[in-house]
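Structures given as structure tokens follow.
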Structure I
Amino acid sequence: MKEFISQLKTLYNCGELTKPQLTPEYSNWLQEQHWLVQQSNHLIISDRWLALSWATKNAQDFINHLLLSQPQYQNYLLREVLQAGADIAAAEDRSALTSFISKLPSLATYILGLYQELQDKYQRPPEELEKEEWVEIKAEVTTELTQALDDFVFSDTADYYQKLMRMLQTLQQVKSEPKQLNLNAIDKVNLDNNWAQQRRVTSNPYLEAAEESKYTLVSLKNRFSDPNLELDQEIINNPWGIFLIIFGMVEKQMRAENNDRINLRPAEKATPYQPTEINFLTYLDNGREVYVSSFAELIKDFLTFKDIKLFPKSQLNLIDYFTELLDKEIYIYQNNEYILSDKIDSLLYKKPLLILKNNCSQLKDELKNYIERLAKNYED
């Protein structure tokens, strides 16, 4: 059980595991319920997994919700739900039970079936059963696993039923769809291939570097290593380091064409080297400058346009990481805007960064075209 929770945390942070790494005794239901998708010998987080991670607060909260889907445990928990509903009906009226169950529409059929089953067995409605009988009802489906899960999910919880109902309601909003993935393996230098449709990309630029990752974009240890690389190699091994360098390349390319579509500026001019927010502005064909969005929102919208998924959260906060790039002079602040430094720009014409530059032409073109379309929308 402890090992399984550790595996879930790895999936939450890194987005994939090889199938042999995941304990079958606990995990087969994750595929059956479409939380994970298998590709080759790897299990990758699905769209359903992503949706739940976006709806929950953190790794612990996510795992707690996910475990409610474990079949044995859910069978046990729905008896808890029915008992709570029966208590409500006994205290008020039977219609209250229907109202209670209607809060869990996708589970209502099972709960009502269980209600009828218990009524037939005990020859009276469940709201008239004694506490001892409910203990017996739940004992029939209690196992070592359900007990361990219950202790993990609801440890130190005073409002057990309220928390259970809230979690089940959140879980129901996340639909189960058997959607397959068609991902190419991560390529060492082919960035066009890496930033492609359906790719899962970490929203956390500070995630501890993983030893390996075949299908998800996360920071990796020594994925790109070259003794001639005149740059902090952690930046190149971080997907957001690479992406922000590419974005700066696009800005310089457009500026060389007398095209000022990209302007990155601090929200507060007084603290440009410790920005609280970075604004993205663009110039229209008539020379008028307009605010479009925060820089992070621009990137997030571009990824949505490309059908690239962020995990574990849908939020993308690059402020602290961008500040690091300022400190390391990857970007510089000049004339009230952020631009890629000339030092980095010159490295892009030497090996090994030249290899990266030559293998991201599609991504650069897509970024450029996307920004052009944004500006045209304001023209209209």
Structure II
Amino acid sequence: MNNKNYNIKFFTIFLILVFCIIGLNYIVNPYNIFNNSYLPFELLKPEATIQERYTKFIALKLNRKQIDTVFLGTSRVDYAFQKKYYNQITGKTAENLAVGGLFINEYIDILDEILLIHPEVKNVYLGLDFATFSKNQQDNNQKTRYKISKTPNITPNELGFSILSLKSTGDSIWTIIKNLLGIESRMFYNDGTKHVYHNKDIEKSFNKSFREYQRKYQDYELNPQAFDTIQKLIQTCQTRNINLVIFIMPTHITDQYLIYRTGHWKDFTKWKKTLTKIAPIYDFQYPHVYHCEDINPNIIYFFESSHPTYILGDKIIDSLLGKDTKYRRILNKNNVDVLLEKDKANLLEYMEKNKGLKQWIDEKVK
């Protein structure tokens, strides 16, 4: 009898604990998987990092609302584009399905999965960046990288990860702690947009990003097969009658000069020229007043040298939709040579006028 009572108490406590974990993960919703609004206030959420390959598609499977537009790309697109702003401007429903650290060969897998779940998609905005076209790009976390599962419905493993895993529970608790302590760095809004905060350590952020891309550019070798992937994406969209808009994401002027200083300006121009042979490209990576913002704690257009904020992302959306024609420019095979020569001259002229910034970069690249 005592053993029976003990077992009943044990299983009762166990079930209560399980339901508490499920409730915590569902209400806090650390990865924005569930479309709920039980809390009267908005929590900032932790960065999903590797889990984005998993969680963004879990959310896509659970929330079966009609989607008109999808944004694709790496973390630059992920950080910069607000689906709510696009909806405000166009009245159309959008999803930002960009993923940090995305490899060029994964673009096709992601588009295939999107269209498997949401075949009604009419517009795809594809943001590209120079680093992903490197033949030497390697995945240091291959064993822990989640793979895109090409299934239209949520799997038991995905559901278990969403509401019962230790990872989700830990991030739910960490979400609550960070919000109570007012920690805003590396946090996201409920719609997945990265929070822009007053960054007193902005120089450290720039230095860290600069070092990361210095390593990437030093062993850079343009990958011809990467352009085949873009061709396949174009063919898929043409077959499905989807409007595909291809554009190049902006970076800070320090990143543009880093490409030049590491000896890869020829690769950079060849990359853009090859893209224009495939299709006209909206180009936002050139010396522009937005990209030459001073590095200070109140910087608003960039988190560091590589990643633009949603404030600049809104301007890109305006440009792509034709609301701001002064910022955007369209590269094609007829104008690309002239514009890229002009870019190089403007870049070097800017650096000569800003000798302190030039020296800061030159000292790091010797």
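We did not get these values from a lab; they are worked out from the coordinates using the rules stated. This is a predicted model, so every value here is computed, not measured. Cβ atoms are built from the backbone, for glycine too; each structure is taken alone.
Identify which of structures I, II gives the largest calculated value of Rg/Rh (Cα atoms, Kirkwood Rh), for residues 36-115 alone. Could the numbers behind the result be given before it?
Details: I: 1.11; II: 0.96.
Structure I gives the largest value of Rg/Rh (Cα atoms, Kirkwood Rh), for residues 36-115 alone among I, II.
If relative contact order in percent (Cα under 8 Å, 6 or more apart) computes to 20, which of I, II did it come from? Numbers along the way, then the final one.
Values: I: 16; II: 20.
Checking each candidate, the match is II.
Given that mean count of other Cβ atoms within 10 Å over residues 252-259, derived from a single structure, equals 13.0, which label among I, II identifies that structure?
This figure was derived from I.
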| message | Between I, II, which one scores greatest on distance in nm of label points 7 Å out along Cα→Cβ at positions 180 and 348? | response | II
| request: For distance in nm of label points 7 Å out along Cα→Cβ at positions 76 and 164, the calculated result is 4.1, so let me know which of I, II that is. | output: II
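Quick check on the output: 1.09 is Rg/Rh (Cα atoms, Kirkwood Rh), derived from one of I, II. Which one produced it? Spell out each step's value before the answer.
Numbers: I: 1.09; II: 1.01.
The read-out was computed on structure I.
To test your reading of the models, identify which of I, II gives 4.1 for distance in nm of label points 7 Å out along Cα→Cβ at positions 20 and 340 when calculated. Show your work: numbers first, answer last.
Values: I: 4.1; II: 6.1.
Structure of origin is I.
Which one of I, II has FRET efficiency 1/(1 + (r/R0)^6) of positions 12 and 52 (r between Cβ atoms, R0 = 30 Å, to 0.05), as calculated from the coordinates, equal to 1.00? The partial results should precede the final answer.
On the way: I: 1.00; II: 0.20.
For FRET efficiency 1/(1 + (r/R0)^6) of positions 12 and 52 (r between Cβ atoms, R0 = 30 Å, to 0.05), the value 1.00 is produced by structure I.
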